Structure I
Amino acid sequence: MSIKPQGSLVVVGTGISVAGQMTLLAQSCIQNADIVFMGITNKVGENVVKKLNPNTVELDDLYQAGKSRAITYQQMTDRIVDAVNAGQKVCAAFYGHPGVFVNPSHAAIKKVRDLGLRAEMLPGISAEDCLIADLGIDPAHYGCQSYEATQFLFRDYKLDPHMTQIIWQIGLAGEATLEVLDASQCKPGLDLYSEILMDVYPIEHEVILYEAATLPLYGPRIERFPLSELPNCKPTLISTLVVPSLGLPDYHQERLEKLGLTQEQVMNYRKT
């Protein structure tokens, strides 16, 4: 009696601009898989993966206007897990970093591990990595607050204007149905963000609308404008809003004393 082979799952990231941003390890996993499921946003990236392994299945066909993304993500997860459960060596390749804003990658790994089978995730170049490079931002300099636009609106988070703000999916701000695929339908959320930010930043404070380059021949989208113009900007589904820091806050004298330090001794630490 033949023994059914044990399936396995490795989830990889293809990078934002797939050509040149996919790691050698990710390429190897794609090449050696029995089947590759693709969640990639452009045909160039899909073709790169197909050349590495012709036995590919696209996941993007599950998206439909008016259909909840929660249902779509569940169907993607089921496709991946079913293949693993059938004994196949599965690779799931997602655009960017497979663990950043990719619900099915985390869900599939959990389900496969719950089955007692092997599942792992490999990192990829994310939109945040591209943002840091393109905008010349060091998140360690001022500190950084990074969050999804709608989640911030729904919860009682607090802004620290001394930190750089990175607000992901600003084009979907305030969208709760998980059915919207057009950022122009989310104007109320953008207006509300303007009010929130203008409570703590001057209206002339420069903000940045950013989109990483997804194709080698095209550069990133970088639009700089005063905060007062935020309601008039036109984000897409992949736009990120960056709000630069107002500058470092004052020193915390009590903490310095507990550390046995003076302000003069630490003046050069992350100095502006």
Structure II
Amino acid sequence: MSNIRKAFENGKAFIAFITCGDPDLETTAKVVRAAVKNGADLIELGIPFSDPTAEGPVIQGANLRALKGGVTTGKIFEFVKELRKDVSIPLVFMTYANVIFSYGAVKFISTCSDIGIDGLILPDLPFEEKDEFLPVCREFGVDLISLVAPTSENRIAMIAKEAEGFLYIVSSLGVTGARSEIKTDLRSIVEVVRRNTDIPCAVGFGISTPEQARKMADISDGAIVGSAIMKIIEEHGKDAPEYVGEYVKSMKAALMQ
């Protein structure tokens, strides 16, 4: 059984996205631990990339600051190894296909397995091209997590049938970032998913308030939040861990209602 399932065993899952290295890896480690302590069930660790096409201004800014600060994939691997000494919840990397290609797919994915990364999310990898990485992921026991978007329509069933780890449901068209309202008919997307797989599904993109998180969790198995967390880090810098912890606590509490 995938380790990722553990994130969904205690009610609705709160999934936190954190860009590695903004403002530095030491702060990222403290932020991750604060999120875990306050109820995060799974952490998505963003590996910075110079052209993060799925990201809005907040996470783009975090990527650029991290890269300017000298963060590399190698340093992030070492950082995760250290993190795994006391962080036991599922961890996944969110990055872009080019990052893996430039590092070498076998080397990248085998290292993920060695350091305790449970899955990979690649927003720029079309479902039809996932065989670029899937055989290597399976060889090393790393889940390749699929995304379903509002535009997936008649492909939702097909994507759901082959899903691993959890299914990432993109709430809205466009890039990441907080939204005042989510208008997509997510319930009908989740219904198709449920008919085709028993893999858990969680909704991300645009969720920033406890009310939105609660609404998404009513429909699915959990809520994913990234931009709202990275905004706190942007505002508070090295003092962010305490504020992120408070925020995660409020979001997790909303999911448990």
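Here, each number is a calculation from the coordinates, and none is a lab measurement. Everything numeric here is computed off the predicted structure, so don't read it as measured data. Cβ atoms are built from the backbone, for glycine too; each structure is taken alone.
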(request) Given a value of -0.94, -1.03, -1.29 for log10 I(q)/I(0) by the Debye sum over Cα atoms at q = 0.13, 0.14, 0.17 Å⁻¹, point me to the structure among I, II it was derived from. (result) I
(request) For structures I, II, calculate mean count of other Cβ atoms within 10 Å over residues 86-93 and state which one comes out highest. (result) I
(message) Quick check: -13500 is what I get for helix-only ellipticity at 222 nm (-39500 (n - 2.57) for each DSSP H run of 4 or more, over all residues; to 500), calculated from one of I, II. Which structure matches?
(response) II
(message) So if we calculate distance in nm of label points 7 Å out along Cα→Cβ at positions 6 and 46 for every structure here (I, II), which label has the highest result?
(response) I
(request) Looking at Kirkwood radius over Cα pairs in Å, for residues 30-189 alone, point out which structure of I, II has the largest value. (result) I
(request) Can you spot which of I, II the value 26 was calculated from, given it is relative contact order in percent (Cα under 8 Å, 6 or more apart)? (result) II
(request) Can you spot which of I, II the value 16.4 was calculated from, given it is mean count of other Cβ atoms within 10 Å over residues 102-109? (result) II
(request) Can you spot which of I, II the value 2.4 was calculated from, given it is distance in nm of label points 7 Å out along Cα→Cβ at positions 70 and 126? (result) I
